[in-house]
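Below: a set of structures, written as structure tokens.
Values quoted throughout were computed directly from the atomic coordinates according to the rules given, and no laboratory measurement underlies them. Since the model is a prediction, treat every value here as computed from it, not as a measurement. Cβ atoms are built from the backbone, for glycine too; each structure is taken alone.
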Structure 1
Amino acid sequence: MRPSFFHHLHPPSVPARQARFRYTLGAGGLSVFLVLVLIVTGILEMFYYIPTPERAAQSVQEITFLVPYGSLVRGLHYWAAQFLVVVSILHLLRVIFTGAYAEPRRFNYLLGIVLLGLVLFLDFTGYVLRWDEGIRWALVAGTNLIRTIPGIGEDLYRFVMGSYQPGPATLIRFYAWHIFGLTLALAGIGLWHLFRVRRDGGIAVPPPALRADQERLSRDELVRREVLAMLIAGVILVVITILFPAPIAQPMDLMLSTGADSRAPWFFLWVQHLLRWGDPFVFGILIPLAILVFLIAIAYVLPSPSPEQLGRWFPNGGRISQILSALILLALIALSLLALFS
């Protein structure tokens, strides 16, 4: 049988040891699968969603309760978005903890960080599009962080929100960012990222002469495993969607003040808790930016593993990056839990 187009997206063969799930976590392929689910379900939702403050929350309720299979489609979109954040973070951690950011993959590692940022903001903007009481923190407190940036804060806030305060222009802006700006950027940079994976030699492994295991995996077997993984992930996604419907709340009344129990999206809970400690600019802008700078420094400043150390978890050459990344991860988890249970 002649190879299909999908087969030709893969190299003829890959190192068998580094193609195992316990090394890759399947994170790259699962990310692509979840993006495809989001695109299909998002297009279906666009037929019924109305991006106006008066009708947005009502149209979400109509999709959920009146449109045939609307609850399933909306649930798949919601949970695929949450899992995409989780899988993207796992993918970044896997790259850091295996040293796969070393040359010649430094630039592609940078593209991966950009993609993670786009995924977070896509989830954030999609969260706001519900326009119900459940998204109040994201709309009011979260976006007000932009205003704390010295010099350009007010102008940048008006550019993002479309006005000096949340209103009809805000919803249209977030809808446009979600459907066009961020989605097109994710698609373009995502394809660039995949192209660079192939161009940079695929999976990070030692040079051929230094490999203890020379076994190779054919692309036919690789595609078979990927299809199986997507089927399993699809079944799990459907089951979770049925058992745990996507959240929904009453339409938002902007005349009311921010509620005491208003929470950030789960992936920004740590920022919400940090804001309780002091200056919003320091704890809401500078600290997240410092984490971003650190992630970039991993590939461009901090020591990298040597070529012979690649292809396994926790190579010695990347020990500093591994320890600091683990400490930051534990701190973010602890802050998120404190925000969740406080």
Structure 2
Amino acid sequence: MKIIVTGGAGFIGSAVVRHLIAHTAHEVLVLDKLTYAGNLTSLAPVHGHCRYKFSRTDICDRTAVADAFTSFDPDAIMHLAAESHVDRSIDGPAEFINTNVVGTCVLLEAALAHWRKRGERQFRFHHISTDEVFGALTDEGQFTEETRYDPRSPYSASKAASDHLVRAWGHTYGLPVLITNCSNNYGPYQFPEKLIPLTIIKGLAGEEMPVYGRGLNIRDWLYVDDHAQALTQVLEQGRIGETYNVGGRAERRNIDVVGTICEVMDRLGRCPTRPSHRELITFVSDRPGHDFRYAIDFAKLNSELGWSPEHSFEQGLESTVRWYMDNRAWWEPLISTHQAAARRGLSTMRT
């Protein structure tokens, strides 16, 4: 199978590409604009492989996207290109609407034209989304594929809109589509603005580890390599027109996530400025509109395709900490070049 992977130089996208090249026989063309979160070094393990190609392409560029479909003649597209940081969406929502909504529309139009040109032969448009489109949970319950959409941030609203567009193209035009909604990913190569990598790099520097509010918000954590495997299974085996939730079976309060990182770091090395990394934990003002809890029920994915996560949260987290400790050359330039560790999302919207 020949697969276009949009956003393939990003965190989840690069994990998908590395998985496809290492564990399948598929050919891959990555389309990526290489914004601040796109990093070609994340694709270094597959660079030069005969089944891998890269194109620096903005998914909002209709001509470039159409040319990619014509030249590569894909059998499928895995659409992961997106602006994805909630805090950044609070400060500048327009960029999220452009990439996540307009960009998805451009891809759908190109995919539909391509599919029709091929005589509607076998093709799949796999759209990768988030559990944040469902809104927030209380102490009980989990998101299922039937949960009503209730996005709360500009980011989640833009992803909800893109989900609806994909379903509309499937219903109206018959385009063979698949959608997955995942819980919070973590692992190697994650841009250090998100909770887990930010906490790790702050700990390595002996700096304060910021925790929003009192750290009581709950997320379900999914190791990125497990997610990549799930996405591959859905692309290859999922039923056309269906949605599948992908979760990690690892609900944790944010404060407990940070505490576990501190325990791992204390075991692997000394804190440079305090007796224990736990003493670096600092509570800061909360994110505006911070959803309380997310939790994914992935029973459908498990029962239909036999998928479940291979990594426990503790295994995945220790592996992640070790990776950031051993790969400073990957993330240190991002701190100075892109101000990756800077606080955002304080409701100071750019106009």
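Quick check for you: by FRET efficiency 1/(1 + (r/R0)^6) of positions 128 and 320 (r between Cβ atoms, R0 = 35 Å, to 0.05), which of 1, 2 is greatest?
Largest one: structure 2.
Work out which structure the value 19 belongs to, where relative contact order in percent (Cα under 8 Å, 6 or more apart) was derived from one of 1, 2.
Label of the originating structure: 2.
Comparing structures 1, 2 by percent of Cα pairs over 36 Å apart, which one has the largest value?
1
For which of the structures 1, 2 does the calculation of distance in nm of label points 7 Å out along Cα→Cβ at positions 40 and 232 return 2.5?
The correct label is 2.
Can you spot which of 1, 2 the value -18500 was calculated from, given it is helix-only ellipticity at 222 nm (-39500 (n - 2.57) for each DSSP H run of 4 or more, over all residues; to 500)?
1
Can you spot which of 1, 2 the value 0.80 was calculated from, given it is FRET efficiency 1/(1 + (r/R0)^6) of positions 112 and 312 (r between Cβ atoms, R0 = 25 Å, to 0.05)?
1
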